[in-house]
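Asks: Each structure below is given as structure tokens.
We did not get these values from a lab; they are worked out from the coordinates using the rules stated. From a predicted model like this one, the values you see are computed outputs, not experimental measurements.
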Structure I
Amino acid sequence: MLSAKDITIQFGERYLFHDVSFTIGAHDRVGLVGSNGAGKSTLLRILADISEPDSGSINKARYVTVGYLPQEGIVSSGNTLYHEVEYAFENVVLVRDEIAEAQRRLDELPPSSPEYLDTLEVFGELQHKLEDLDAFRMKSKIEQVLIGLGFSESDFARQTDEFSGGWQMRIEMAKLLLKEPSVLLLDEPTNHLDIESLQWLEEKLKGYNGAVVIVSHDRAFLDNLTKRTWALNSGNMEEYSGNYSFYEQERKIRREQQINAFKNQQQQIKQTEQFIERFRYKATKARQVQSRIKQLEKIDHIEIEDEEEEIRFHFPPARPSGSVVMDIKNVRKSYGDKEVFKGLNYTIERGDRIAVVGVNGAGKSTFVRMLAGVEDFNSGEIVAGYNVTQSYFAQHQAEELDLSSDVLGVVDSVATGEIRTRLRTILGAFLFRGEDVFKRVSVLSGGEKSRLALAKMLLQPANFLIMDEPTNHLDMRSKRVLQEALREYGGTFVIVSHDRAFLDTLVNKVAEFSHGSVRTFAGTVSDYLYKKKSSEAGSRRTDFWTGQEAEKSEAVSRQLEKGRTEHGERLRAEVPPGAQARNTDFSAKERRRIEAERRNELSRKLRPLKEKLKKVESEISVMEGRRKEIEVMMGDPDFYKNGEEARRISIEYRELESKLEERYFTWGELTEEIEQMGRE
């Protein structure tokens with residue numbers, strides 16, 4: 001569907017890409033990975049035809065469309081949210097405008113004029129065109145996507161200028177999802193999403209009818225979505241036929257094979273050189289010596305990629321706190337007329353490792369700011385426990401750094417003890433390498449300032465950590481360093497984050513904020529999501545096609561009831577005036593008889609469709625069970641030791657995904673047909 005051939009970009013002597021080639025298939029799910037600066041965003045811009053390579057070409061069929069979501073820099077203004085997103089259906093909007101114009105002319109023209117008849121014919125054609133564009137489902141599609149991405153219905157009429165940068169990115173994502181381009185390129189799409197919106201997006205992309213290429217540092221997001229991984233490193237691209245976890249395991253295997261091949265080659269080179277040196281001046285061996293020299297010249301030397309240094313970071317020791325770290329008592333907090341918390345009570349105990357979750361606007365950041373003492377509240381009290389020393393990180397703290405200092409100076413000003421000897425190594429974990437440590441803070445980007453503020457915060461001794469989205473600007477390696485340090489940390493912490501893979505091995509409690517209240521779940525974020533999903537599954541079931549929870553059977557019942565009501569009204573309308581009073585019993589019996597006949601007829605038509613639907617659902621259940629089995633197998637490190645078996649299972653997994661996609665589509669069509677029959 002889309003292919004790249006010999007893509008090359010060079011800066012001086014350094015290649016960002018060198019003769020990179022690949023193909024994107026119609027339904028591919030690709031994760032694009034690599035360290036910061038490897039060229040991931042640049043490659044997406046080339047695919048989106050925003051940037052051009054120094055050499056090479058991008059080839060795509062004429063019918064293929066490409067949609068691109070950048071990391072930042074998107075701003076919409078001068079429109080309401082709903083109308084801005086509506087432009088995704090540009091063709092529908094244009095046809096509607098043409099219909100409005102035709103209607104205006106019909107109102108003005110005399111009905112007997114030839115122009116009126118011509119306009120009426122055009123009006124009918126435009127109506128048919130609108131139907132062909134599926135315009136009547138446009139409103140429901142827009143509402144589904146906006147609400148799925150975290151907007152409320154009250155936001156629809158707001159001006160887009162009122163939304164912050166993170167919400168602006170959601171607006172752009174909504175437009176892309178509604179346009180449904182053939183190839184969807186997403187650069188860090190999860191950065192501005194809460195867990196609920198992130199889960200919705202995951203399900204939406206699983207059923208997306210096109211190819212998706214994703215750059216993300218969210219491991220769980222990549223693992224749940226992608227089936228191929230492209231790894232950029234030192235100007236080259238390697239392809240792996242699996243998700244991010246598969247890539248990590250396979251990469252280790254490939255590196256071991258590469259090292260063994262390198263050792264074998266070095267041994268052969270050494271033996272050849274010894275032969276040449278030994279017989280260089282012996283006439284009877286001259287031909288053989290020349291042959292060996294030519295062999296050496298032709299050897300394609302195997303190069304071993306430099307393995308990044310394994311960095312370990314330990315928090316500076318702090319005295320333990322009392323058993324109660326923070327006690328929140330009857331706190332009320334509001335912004336003008338908007339009440340965020342009313343009578344909030346919450347206790348944080350020593351050893352708690354709490355993940356704070358909830359939709360955007362539920363009060364997560366307000367809660368942690370109040371804990372940190374940087375946000376006032378209207379009434380109540382927040383009492384710190386005995387001997388509590390806290391440290392707080394939030395994105396805005398990046399703006400409070402000393403602009404006149406350099407990177408190394410910022411962390412050196414707060415570090416104490418033995419850790420000061422390892423500051424450059426620690427800064428390397430937060431992506432400040434080589435001469436970067438001498439950069440002035442004033443010239444750093446927003447992401448670099450955030451990473452520096454986080455490093456500074458972590459170097460200060462504290463027994464209570466409060467962190468608001470600490471992983472937003474970190475790559476996979478930096479997250480691992482922070483994760484390992486937090487895992488070994490002996491104090492208490494509270495983290496606001498949407499990164500499930502990062503949180504899962506760290507937290508023992510989840511605090512869910514919703515409508516001004518908080519509920520606590522014991523366990524990991526995965527435990528919390530499973531419990532939440534299980535509780536909701538009691539009354540509802542999952543729509544396999546869209547991934548949204550929909551009460552399909554109830555919808556059909558409502559349509560049938562509506563049909564019966566409308567039919568009864570039509571019968572009453574057909575009874576002559578006065579006759580209804582005279583023949584009430586007869587009319588009621590007749591109505592019941594006709595309605596019973598219609599119900600029987602509908603039931604007869606629905607039966608084979610329902611049986612087919614039941615069969616498809618059974619097949620989906622079996623396939624999903626097998627898929628889950630394979631995913632468990634793939635999660636076991638030993639799975640990759642038997643290369644042949646791993647490849648066979650990987651092929652089965654891809655085939656299974658393809659078949660499931662087919663079944664989901666069939667399920668959606670059958671459900672739609674049943675609903676349509678109910679409506680008719």
Structure II
Amino acid sequence: MASELRIASDIGGTFTDLVAATGNAVYLEKMLTTPKDLAEAVITGTLRVLDRLGVGLDRVGACVHGTTLAANTLIERKGEPCALLTTDGFRDILEIGNADRYDHYDLQIEKPEPLVPREWRFPVRERIRQDGTVATPLDEPQVREIAQRIRALGLRAVAIAFIHAYRNAAHEQRAAEILEAEIPGVCVSRSSEVAPEIREYERTSTTVANVYVRPAVERYLTSLRRRLVGAGFRGQFLVMLSDGGVCTVEAAARVPIRILESGPAAGALAAAHYARAAGLPKLMSFDMGGTTAKAAVVEDGRPERTREFEVARIDRFKRGSGLPVKSPVIEMIEIGAGGGSIARVNRMGLLKVGPDSAGSDPGPACYGIGGQMPTVTDADLLLGYLDADFFLGGDMRLDRDAARAAVEKHLTGPLGVDLVTAAAGIHRVVNENMASAARIHAIERGRDVHGYSLFAFGGAGPVHACHVAEILGLEQVIVPPGAGVASAFGMLAAPLSFSTVRSDTRALDDVDWRVIRALVDEMKRESVTMLTDNGVPPESIRVDLHADMRYRGQTSEIQVSLPLDAAAETSTSRETPGESPVATIARRFEATYRQLYQRTNPELGIEVVTWRLTVSGPDPAVPRWRLAGDPGAGAPVPKKRRDVFLRGAYESVPVYDRDRLATGARIAGPAIVEERESTAVVTPGFDVRVDDSFNLVLQRTR
């Protein structure tokens with residue numbers, strides 16, 4: 001079992017989820033996150049799972065971990081105070097940004113405060129041209145003098161972002177050497193290592209964010225691994241990446257910006273795994289946990305990926321209001337609140353839910369551990385969607401009276417409504433907001449949500465999924481087994497991977513293929529070495545090539561998937577015999593562009609801006625769930641009935657134990673299906689069947 005047993009842990013804002021998988025079984029654990037010591041919940045949960053298995057940590061072959069620590073450090077501004085070295089003339093780039101306004105009609109617009117105050121930003125005399133040649137040599141004495149000033153300030157972290165360092169990293173490398181010699185123990189991040197691609201503001205922002213969170217992430221991951229080893233762990237400790245792969249602790253600690261979205265990315269990866277297993281070509285993953293809800297588009301068993309996202313937005317749903325990060329990530333959108341999101345009446349007397357969350361401490365009022373404000377979970381409990389005596393399988397009892405008191409104190413009076421109307425309002429506002437944001441997310445990517453299945457997971461996802469599907473007009477909802485810990489399960493399906501990027505802006509017709517071939521080969525060698533050094537056989541490594549491309553004159557690019565031989569100067573492409581590599585790349589670009597914008601501009605020339613390469617090891621074997629129940633036992637029998645708020649009134653509906661449902665079982669809605677980690681609310685108009693993968697398939701009947 002030593003090589004087969006793997007454990008994944010996902011730390012969320014409210015709960016920490018764990019999944020252990022052997023060759024033929026899956027074991028789950030879910031417990032409240034311990035915000036004062038994040039590792040505590042991971043260690044405790046891991047030992048609980050192993051105790052049920054009857055084995056020790058020494059029998060675990062691999063631990064895969066995902067954490068919100070890096071993202072929360074940025075959001076809460078609790079990172080390491082840091083300095084910035086930048087090219088002379090670019091000192092204020094973090095404030096100037098891209099000179100855009102995320103809301104053109106808001107005269108009081110707020111922009112995110114730079115992570116580095118102006119007095120800690122140091123311009124350096126040096127200059128690299130766009131083609132990588134040196135215009136002004138690095139002023140090394142000035143860098144030494146700046147290092148002494150940084151040391152006198154007591155700063156222990158420094159970001160270096162020189163203009164065009166993505167084409168020539170020599171000045172950044174030398175400046176880093178000087179800093180490390182002059183300031184013992186200093187933590188340095190270089191843009192040429194963190195984000196070696198064009199666009200100075202985004203590249204600088206990413207580098208600063210990386211060094212800002214790096215000490216905290218490095219301490220945390222090192223401490224967690226040390227504590228696991230101290231408890232007997234002898235296997236491989238891996239960290240989930242934002243782009244759906246996993247990497248070593250050393251790689252994650254060096255460039256922690258790549259793990260910002262590790263938990264949500266794992267959820268999208270789980271959705272992709274189930275989409276492939278069920279043969280679903282179009283899926284929208286819907287992940288609603290304790291703090292937020294996120295959506296992602298999955299087509300043909302693969303989640304969409306992007307090269308840039310934002311963190312710590314001032315306005316949660318307005319693009320451009322956060323700190324830009326250039327790092328590969330599964331494309332997701334935060335579409336709403338989570339179970340712990342707080343409901344209140346705003347200045348206009350309207351009900352508002354979120355974005356702030358009660359988290360795990362003090363938690364929703366019904367948790368009974370100090371929370372006083374009404375939350376989505378409190379409303380779901382009052383509406384009968386949750387069982388106060390079966391939350392976390394009965395390990396955590398919910399306090400209905402506390403939920404009622406919170407809603408009455410803060411909502412019923414100000415809104416002038418009764419308790420049930422206020423609770424139903426919370427539920428409805430959350431559902432409408434999530435459906436609207438999910439629809440916009442799909443439209444922005446050239447998709448029409450009709451024809452998609454909604455894949456619902458997270459502790460609160462299955463509770464709200466049918467209502468969200470009704471608003472979106474979707475016909476099918478999929479709820480996987482262990483939905484409440486699906487993100488942790490997704491980590492077990494993640495391969496070891498590594499991504500590299502190089503910018504080289506040229507017109508497609510003018511590309512020097514010898515240069516590009518050398519560039520791609522360099523990226524491939526660098527990436528493959530990372531995997532082979534960690535035991536991945538070279539013959540099992542998969543290589544994916546993408547390019548950021550645009551029409552000449554445009555200011556933004558789209559990412560295009562390319563065959564690996566597209567970068568080779570060969571007479572014909574292997575993909576389409578008789579077609580040149582240039583023609584292959586142009587055809588791929590125009591197909592992707594048309595899908596997004598429903599048109600092309602053939603009269604304009606095409607430019608290739610950036611080349612991206614990802615290498616991945618083999619996908620880990622993911623065991624099937626143990627099927628419960630007897631397929632020949634006849635119609636499922638409910639364990640009880642419960643009053644649930646549906647169609648504007650409370651109705652008595654049957655409640656089923658999911659662990660007793662066999663494949664092939666069918667249930668007519670409305671109904672409730674409970675498992676330890678989550679609850680599926682089947683609204684009127686949906687029926688349920690259990691498919692061969694033990695998913696609940698909720699199908700609209702009218």
Structure III
Amino acid sequence: MTDLASPPAKETLPEGPGGDPTVKWPVFVTSAAITLAVTLWCVLAPDHAYATLGSVVGWVSTWFGWYYIALTTAVLIFVIGLGVSRYGSVRLGPEHSRPEFSTGAWAAMLFAAGIGTDLMFYSVYEPVTQYLTPPSTATATPETVEAAREATVWTLFHYGISGWGMYALMGMALAYFSYRLGLPLAVRSALYPLIGRRVDGPIGHATDIAATLGTIFGVATSLGIGVVSLNVGLQLVFGLPQGLAVQSALIVLAVGVAAFSAVSGVDKGIKRISQLNVLLAILLAVFVLVTGKTAYLLNATVLNVGDFVRLFPDMTMQNFAYEDTGDWMSFWTLFFWAWWIAWAAFVGLFLARISRGRTIRQFVAGTMILPFSYIVMWVTIFGNAALDEIRSGNDAFTAVASAATGPDQGLWALLQEYPAFPVVASLAILVGLLFYVTSADSGALVMANLSSNLPTAETDGKPWMRIFWASATGALTLAILSAGNIFALQYATVIVGLPFAFVMIAVMWGLWRALSVEGRVVDSRGSALNSALSGRSWSSTDRGQHVPWQARVRRAMSFPDIDDAERFVSDVARPGLEEVAGELREQGVAAEVESGTLDDERPAVRLLVPAGDLLPFEYSLVHTTAPVPAYGGRVSRGTDVYSRLEVHLRDGGRGYDVMGYTKTQLIDDVLDAYEAHLEFLRMQAASG
């Protein structure tokens with residue numbers, strides 16, 4: 001174990017990060033080999049595969065069911081705890097960064113990231129199943145009011161904040177370690193505070209392999225549910241037969257979209273399609289609300305939310321230890337928690353990509369509230385509409401919606417009870433297809449990134465690897481479907497989610513250790529007395545001689561251009577930093593000064609002081625431009641922007657400009673920051 005060791009050094013000035021992504025061969029070969037082996041096993045010996053998967057799931061449920069339940073609750077408490085703690089103000093990126101997307105656009109992408117085709121079908125199938133056969137007759141007798149109230153709440157529970165807690169954990173961890181500490185955008189980076197540079201060895205490879213396998217099996221499960229259910233809709237609307245032929249065509253469609261995206265670079269288009277998809281899904285739900293029993297559905301929604309708040313504390317730790325519920329836990333709660341875990345790395349990476357610059361508190365609030373609001377809307381409308389059909393005596397609907405084959409029939413049977421079925425069903429097919437193809441495309445992208453060495457957090461894996469993983473996902477989906485039915489996919493998900501469930505414990509631990517260091521950094525900055533007050537940097541010749549206040553006014557009203565900034569760096573900043581570095585070297589401390597070009601958002605000059613395995617000290621002056629304030633002042637050559645040299649420390653920009661400082665003032669500022677850094681090192685040592 002190690003303290004938060006120094007992440008790999010940032011790029012040498014003036015060149016920025018670059019290069020092409022390369023294959024992370026241990027991760028790629030191992031993940032591909034396991035996927036291929038399972039695929040061939042399901043194709044060559046489907047009966048044996050289905051029976052074996054079922055047996056292994058029974059073993060996992062018996063010995064690790066408690067672990068899935070406890071882990072899910074622990075993650076939720078951890079995530080919410082971080083959001084309300086002092087660490088909630090920490091930014092997922094440099095201190096000076098701000099969100100790239102508006103709150104509305106961010107919310108839409110949150111929906112698209114973590115909500116797939118399966119919600120469309122489980123929102124009918126699960127409430128019906130839990131109403132007819134509740135898990136425990138001790139709390140609800142089948143087909144009673146109590147069973148109806150619990151049925152929808154179970155669905156909200158399985159699709160609710162517990163699962164989104166897992167997404168939030170991975171998203172904030174990936175964003176924090178990548179965008180704030182400069183580590184690769186990979187799951188292994190979260191282990192850096194625990195094992196240091198060994199993340200580049202076998203432990204790091206095993207972590208990324210677990211994430212890759214979890215992703216491919218999790219996405220395959222959603223695709224399997226999607227193709228089977230969409231096949232039913234296509235038969236009802238267009239007369240296409242149900243079977244592997246149509247399902248294979250749907251899988252080929254998903255692979256084709258992913259391949260097209262890989263070679264044409266249409267990621268932004270896919271994101272826009274995802275946002276459109278959410279709007280179309282809301283339109284479908286509003287149609288059911290308006291054309292159905294509107295007052296009943298609105299009342300039921302309020303009641304369901306109240307029941308969820310009341311029952312959640314019991315549900316979150318419920319494992320029916322005193323009752324024999326058969327395989328209910330394997331097919332429901334354990335399956336869903338394994339499914340969320342399998343998707344956690346996949347969705348977490350996407351959440352990290354869209355959340356740079358937000359604080360942890362903003363991130364937690366957004367991921368806990370916004371998607372769950374959509375889920376409440378969808379589940380309560382469709383779930384309660386389905387329950388009303390059953391409770392009203394619609395035996396034909398009951399027989400179809402409660403079919404033991406899985407969730408593929410219920411939604412279509414429900415829509416047949418509403419007007420304009422061909423039009424509405426066509427809209428539902430479109431919504432399902434959009435969810436389906438974007439999941440396949442995004443999953444292939446994430447797996448390509450997990451099995452690649454990426455030069456920057458914004459770089460993606462090579463197109464051929466993305467096409468490979470899209471094809472592998474399609475082949476695995478088809479193979480597991482041929483081994484049995486949708487339940488075979490559930491079995492595989494519960495099994496494959498187990499290794500990554502242990503990785504999530506390490507992710508929580510690593511993130512907590514890193515944020516603890518972050519807290520000590522903040523504390524240390526308040527422990528060192530500012531040199532302007534202490535006078536410790538004054539020499540005998542300038543003691544008591546302050547810069548006239550008129551000079552401060554002139555500096556505040558001056559708006560220099562890039563030439564002025566270049567002169568300041570060459571005449572004041574670099575010589576001052578060189579003097580500090582020279583004195584540090586005289587005291588036996590390694591220190592160096594690096595220079596760069598005055599491009600926007602690039603360091604112009606930087607003092608770097610290594611600290612062994614701890615965080616190094618960095619003091620950088622970064623050139624930026626800003627609009628000239630409206631109150632006017634001296635503007636160089638009539639331009640409407642001016643140059644600033646802002647101070648950046650290890651965690652990002654501090655928000656102030658040193659242009660116009662004297663060399664002594666600049667050295668004072670450097671020493672203030674360095675003394676705070678020494679105080680941090682003392683706190684770090686005292687913490688053990």
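Asks: Quick one: Rg and Dmax of the Cα atoms in Å came out at 26.0, 83 when computed from one of I, II, III, so which one is it?
Replies: II
Asks: Using helix-only ellipticity at 222 nm (-39500 (n - 2.57) for each DSSP H run of 4 or more, over all residues; to 500) as the calculated read-out, with -9500 as its value, let me know the right label among I, II, III.
Replies: Structure of origin is II.
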